[in-house]
Every structure is written in structure tokens, then in C-alpha cells.
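Each structure below is given as C-alpha cells.
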Structure I
Amino acid sequence: MNKKEIIAKTENLIKEILAKENTGHDWWHIHRVRKLALKIAQQEGADLFLVELLALLHDLGDYKFFQGDERAGGERIRELLSSLRISSSLINKVIAMTSQISFMHTLPQKDKKEKKNDFSQIEDSKELKAVIDADRLDAIGAIGIARAFTYGGFYHRPIYDPSIKPKKNITQEEYKTSTAPSINHFYEKLLKIKHMMYTPLGKKMARRRHRFLNLFLKQFFKEWKGKM
């Protein structure tokens, strides 16, 4: 099976798997991330086949779909790629790389001052940087705002509650189990993303989308106080 066939079959499988996904991690999220990742990858001189494969699969093994079990997600990716008769070395590489993409892994672990995550694989990979930047870009700006409230609504979270303060130094464990209002998510994740980009194009695009987040929040709190 050639690379074009692998991408086409992977795309079809992902579309089928995510057909009923309603948290904002649906097929259209994958589609947008793939487009952004390929755009960034072209400027970075990265392997476009690997970038596209990572982008298509980056959410398939996400802990959110397996009650927090990241290993179960990796096995799901292995099962899908094995069905396409891809080499075991490539399968292992994809599983290892997709496990590095989640924002959650950038957070400190509970009761530990130092982060234990090893980001050396990201620093050495143009492909991984392109997909991570693309995934983070889709979490901010107008699309990111829409996704934040889609996710919050799916899990019956309130839009905002002034009595529940954001945890700006949220840990991995707190992030995974949070039931906080959707507005808190802006301060616990979205507003941090501009400073977490890897590539020049990713940074440029993030600055624009970050400005939109701030404009939204400014307007939101004016309306909340009845000033507009």
C-alpha cells in the first residue's frame, strides 16, 4: 500500500470513528488541524506524509475517550494502523509521537514541582512541531471559542460562575477531572497557548487568534456586568 492509499484509508476510518463525536473533537477538528499542519510543515521542510498521518490520528488515542487511560488510546491507534498493514516501526513511531501532542502533558503533575514529561522528541521533530502547533491553533481564536463552549455544553458545565476561580497553575490530574465553568478554560489553557508555539508561522497565527480571545473576554465581562 502506497502513502496516498494509507492516507485515504486512514481518513475514511477516522471519519467513521468520529461520525457521532459531539465534544468539539470531531472530524472537522481533524480536518482543520490537518490543513494547518500541512501549511506549517511545508514552511518547515517536514515530511508531509508523516505530518498528515499524525494529524489524522492525533485525537484517536486521546485520554478523554478512554476515561483517562492513555495506554488504551495507543492500542487503538495500533489496531487501526495494523489493519492497513503498516510496518511496526512506523506504528510505534506514530503512537509515540501522538502521545506527545496533548496540552495536558505540558502541565505539572500533582504534588511535584518539576514537570516529568520528556519533550526532547518534540524538539527533534519538525513533523511533531507542525501538528502540535496546528492542534493548538484550533483551540484558540473564533473556532477555539466555539469548541470551548461546545465541550462545556456537552459535559453540562456552566458558562461562568464568579464564585469558581480559574486554577492558573492547574495540574495534570486537576485538568483531566475538571468540571469548572467554560470561561475558566480560557485562563487554564487557551490564553497560555500563544506562548507555547514552536514554529514561526504557528507563532504568527497564534498572536492573531490570541487577540481575538482577549476581545471576546472583554466583551463577555462587559455584558455579564450589564454594561453593554
Structure II
Amino acid sequence: MKPHPVFAFLYDRLARAAEPWEGQFREELCGPAAGMVLEIGAGTAANLRHYRFAARLVAAEPEPNMRRRARARLSEARVPVALVAAEAERLPFADRTFDTVVFSLTLCSVQDLRRAISECARVLCPGGSLRFYEHVRSDRAGIARWQDRMEGPWGFFAGGCHPNRDTPGALAAHGFEVRLRRFQPPVPGGSLMPHVIGEARLPAPHALDASPGRSQP
């Protein structure tokens, strides 16, 4: 689903309103990211000011209204940033380009979860780090059933978001070794939207897809 221009406005407002409690998780996610860093689905750039050690940050966002708002926040960055138009499932970067890839509330809304993870693996350098902060399918059966019921209407109002995706399971299925912790956001209805934050790595050696390299960021 292609987000309406109003969605970018509302998303940005919600991200700013959540910063008092969410900022600590964004800092945990982005603060340690080092080397050449790719953030996939950068949205309105709520994470920019939390990067400290990146040699260079490439912020990829496919939706033009989101990019417009992200561009207005580039002055908040403490590291060199390039804002590019790119989809998670079709990254215009060569194999093994990035030391770190970051997903922040993104994998819930990509059209093809497996392909997005595959593209992430392709552009990661050997031994690279995938850092993620996502809301995911509950590990409690009763709540997971409610998430399944909510999926259609939630996606309609939330720009194609899927509240019931088992993102950690999808990463593990691709071969990533996943470390994470689960928590509930301190907001009304937070139990219906469990979050995870963590890191995933591919065991070495890992045979990446042999697709031809593409242009550098």
C-alpha cells in the first residue's frame, strides 16, 4: 500500500511525540552503529541524531513525502549522511558495501519480508551487523490471534503495516544468528504491539547471492 501524504505528516508527529520514551531505544539501536551504515526505511529520519560512530550513513527511504520530511532534519545529524530513494527489496548498492544495516520499525511494512532480508544480507560485509528495532508478532497465542484479526484494518490506517509479522523468525530462517530482547511500549494497548530490539549476524563464511554488483551509494 502506498502511503498517503497525510500519513507522512502523522507518522512524523507520532515519532516526535514518542521520543521521550522511544529515544532510549533509538539510541541503543543507532548509537553503536559503526563504519559504513545503511538505514533501510529511514522514514522521516527520527534516528538521525542518534548516530555517533558511523563513518558515513546512507538513509534509504522510498516514499517521497517521508524523504521530504527527512531532508528537513538532516541538520540534526552528527555524522555524514546521504539520503537516497531506495526500496528494501531492491537496494541499488553493490554486494558487501556496508558494515552495519539498520531496520527501525520498517520490516513490519515492507511488501516482501524475505526479499528485504535477503537484500540486507547481500549488501552486508562479511561479519557485518544487522541492528533492528521492530514491533512483532506476540509470543502469546491469545494476543497473536488478536494481531491476526487486526491486520487488515491496521494496515489500511497504518500505511501497510503488518502487526503480526514474526520478524525474528524470518531473520533466523535466512541464517542470521539473532540476539534480542522483548518489551512492551509504555503506551495504551502496548500489550497488543510487543517490540523487540537486537542484533543479528550471519555466521562466517556465508555464501551471498551471486547477483551482480550495482552502483555505490
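Values in this text are rule-based calculations from the coordinates and carry no lab data. As the structure is a prediction and not an experimental result, all values here were calculated from the model. Cβ atoms are built from the backbone, for glycine too; each structure is taken alone.
Here FRET efficiency 1/(1 + (r/R0)^6) of positions 17 and 161 (r between Cβ atoms, R0 = 35 Å, to 0.05) was calculated and came to 1.00; which of the structures I, II was it taken from? Mind showing how you got there, number by number?
Numbers: I: 0.55; II: 1.00.
Source structure: II.
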Ranking I, II by mean projected area of the Cα convex hull in nm², the structure that comes out highest: I
Top of I, II by distance in nm of label points 7 Å out along Cα→Cβ at positions 9 and 185, largest first: I
Among I, II, structure where helix-only ellipticity at 222 nm (-39500 (n - 2.57) for each DSSP H run of 4 or more, over all residues; to 500) as derived comes to -18500: I
